[in-house]
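Got some structures for you, see below.
Just so it is clear, none of the values below were taken in a lab; they were calculated from the coordinates. Just so it is clear, the structure is predicted and the values come from calculations on it, not from any experiment. Cβ atoms are built from the backbone, for glycine too; each structure is taken alone.
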Structure P
Amino acid sequence: MDRSAQIIRTSWVGIVTNVLLAAFKAAVGLLANSVAIVMDAVNNLSDALSSIITIVGTKLSLRPADRKHPFGHGRIEYFSAIIIAVIVLSAGVTSLIESVKKLFNPTVPSYTTATLVVIIVAIVAKLLLGRYVKHKGEQLKSDALVASGSDALFDAIITLATLVSAGVMLLWQVSLDGILGAIISLVIIKAGVEMLASPINQLLGTSIPKELTNEIKKEVMAFDEVQGVYDLILHNYGPSVIIGSLHVSVRDTLTAYDIHGLGRRIATEMFARHGIIMTVGFYSVATGDNRRAELQAAVMQVVANHKDIIQAHAFYYSEQDRMLSVDIVPDDKVDEEALVAQVAAEIQPLVPDMQVSIVVDHNYSE
């Protein structure tokens, strides 16, 4: 079963569980002649909304690419997660308002056997559902499922807190309803903000995880012709579509045919291993006993003397164009303009009659 099918199946589990729980509450409410329990049953039907949103978002994200959306519709999943996170956040704010009201106007709870049975069943069902859906969401890397599972867990925690505060009130005449409700509401609000952060960061463009960066570089470096891997950039167009680019340095003795074949092999492996549609660029490394190789060694030594430079690559020297250039990756805290001027000034004596160009690159991984 593919990822999308698993997400949809998990969401259906959420819908069915909430419908069955609503039916159980409605039956108990009607038998006990309790309007409150019947209304709670209606509320359970609305809890299925997050699962419905997840299913709709997943199905829409499977729509094929078209002229207006050449990378597909995978990012719709992020919007689904945002909607569910907003629902959780709204529930937290509403709960906080009601809890604050109870701090100033505490009420004495009254529970019947029927309501206690309903509450206990609801807590157990929501805890099991929440853990299951959230676990599947983490497993499938679905922000929408994680948010939906968290929503169910928070429902169970709120209900449990209400039950605990009621017990304390009945036994010791101490009202904790407002205090516990306010604390839990703040936790839910915090979780809602964190849920929003993940899909929003994906839409804005988040940095590449360090583990994935290291893994990709290690795999590309395994090719015999590759001398170094640089400028790795990845863009997510949904969990299953990643567009990327990187540069590799190769010896200047390779032919265009050799480079073409190497690029094809790297791109094929990146797609097979990670599902990344990778564009591969090339930098040449000077070899042999010549002026270009001597300058390359001298320039790299100048750069190595700067502790603020994390990496240097893409050395290029052209007598015809009368220019020398090199790319550097500086530390984030350094004054880039001053560093570029200093490095250029140190390299200039090596080629006094040529233009020296220092290109600043940035690290796009964590």
Structure Q
Amino acid sequence: MTADRFWPNVLLDGFYALTLCVSAMFFIATQRATSARWSAGLRRVPEAFLGALPVFVLLMIPVIALPGARETLYCWSRAGGLSGACGNIATLGGKPQFLNASFVYGRIAVVFLIWILFARAFRRASLAQDRMGATPGAGLRLHQRLDRLGAAFVVVFALTITGAAYDWLASLDPSWASTMFAVYIFAGVFVGGIAAVTLATILLARREPLRAVVREAQLHDLGKMLFAFSIFWTYIWVCQYLLIWYGNIPEEIGHFMSRTNGGWLPLFVANVLVNFVVPFLGLMSVRAKTDPRRLATIAVVVLCGRWLDLYLVIMPAVWKEPHFGLLEPLIAFGFGALLVLLVRHHAARAPLVPLHDPVLAADAAAAHPVLRRHTA
């Protein structure tokens, strides 16, 4: 095992697992910010990912904190920095200031701290509703607090995922530049989060009480989101590729030239097939979006596709040719198994269906005439 094989895989799988957790939090935020009612009963599923977030933050710290790890991955962290180790590209814009080591480490620490604080705030407010929601007015106040957190995190996520995209991924190749890279990473991260929440919902809904809440309507909405944002990711992918190809600017084209030659080309083609063609054709019909087995299968394919897409972002920047051996699946399986265990653990620590949620209470009252007359 060599450092140039080990650390790129740790970065790949660590960033992948971490962003699934952050994207699950963004999923909650979008639902709260838009006052979505359909997802009220299944919000504990994405919340379970929030408990795993601090663990993967800790696992990512060695990648940037250990000299052997960061110098293997990031040329700007080596002696000489951009003016030497990176091939004398210090004259490109403001990159010497942006990729100053202390500045990078500070940004990473701030982003991690913000993510952890929001995850804690979401979870605490949600669990407090279970405990105090029966008190008149308390359930509604906590509901409104969650809505405010959601609206705030939508903005915060846009800023922090942009910082994370450039600090962890784009800086692997400081000579490259793309004005669409942050949007590209955002689109992929959110698709992965939707797929993870969809798969976890289907698996957890096999038992009560979630089974009574997750019906065809909820599966249909999850399927529609997965379908729509897979197309959105493809749109951003095409836009970035065509703009760089058409512009033919030296500091931009190298990224795609390396990924469309040699052993990278089959993976480049497979990336589009797995991340666009499969979810597009597989989820086009209403029946596909409401069939738990088919929806779960597509979600698994999308999650594999998200890993492949991230692989193509990271590995060509550090390797000349792709490497697949025993090490790659072992590290990926280790991070994946840890994520599954953590999500299951945190899902079991609270009721799978929120208690005293005003939306669920109103829906229950509307569905039962006797209860509706009582609450009236």
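Once relative contact order in percent (Cα under 8 Å, 6 or more apart) is computed for every structure in P, Q, the highest value turns out to be that of Q.
Suppose helix-only ellipticity at 222 nm (-39500 (n - 2.57) for each DSSP H run of 4 or more, over all residues; to 500) works out to -21500; of P, Q, which structure was it derived from? Attributed to the structure labelled P.
One of P, Q was used to calculate distance in nm of label points 7 Å out along Cα→Cβ at positions 5 and 293, giving 3.9; which?
On the way: P: 5.7; Q: 3.9.
This figure was derived from Q.
With Rg/Rh (Cα atoms, Kirkwood Rh), for residues 205-308 alone derived from the coordinates and found to be 1.03, which of P, Q does the value describe? So the calculation was done on P.
Comparing volume of the Cα convex hull per residue in Å³ across structures P, Q, which is largest?
Details: P: 189; Q: 138.
With respect to volume of the Cα convex hull per residue in Å³, the highest-scoring structure among P, Q is P.
For which of the structures P, Q does the calculation of volume of the Cα convex hull per residue in Å³, for residues 125-316 alone return 158? Attributed to the structure labelled P. Between structures P, Q, the calculation of FRET efficiency 1/(1 + (r/R0)^6) of positions 101 and 349 (r between Cβ atoms, R0 = 35 Å, to 0.05) yields its largest number for Q.
From P, Q, which structure was FRET efficiency 1/(1 + (r/R0)^6) of positions 77 and 301 (r between Cβ atoms, R0 = 30 Å, to 0.05) = 0.05 calculated on? Matching structure: P.
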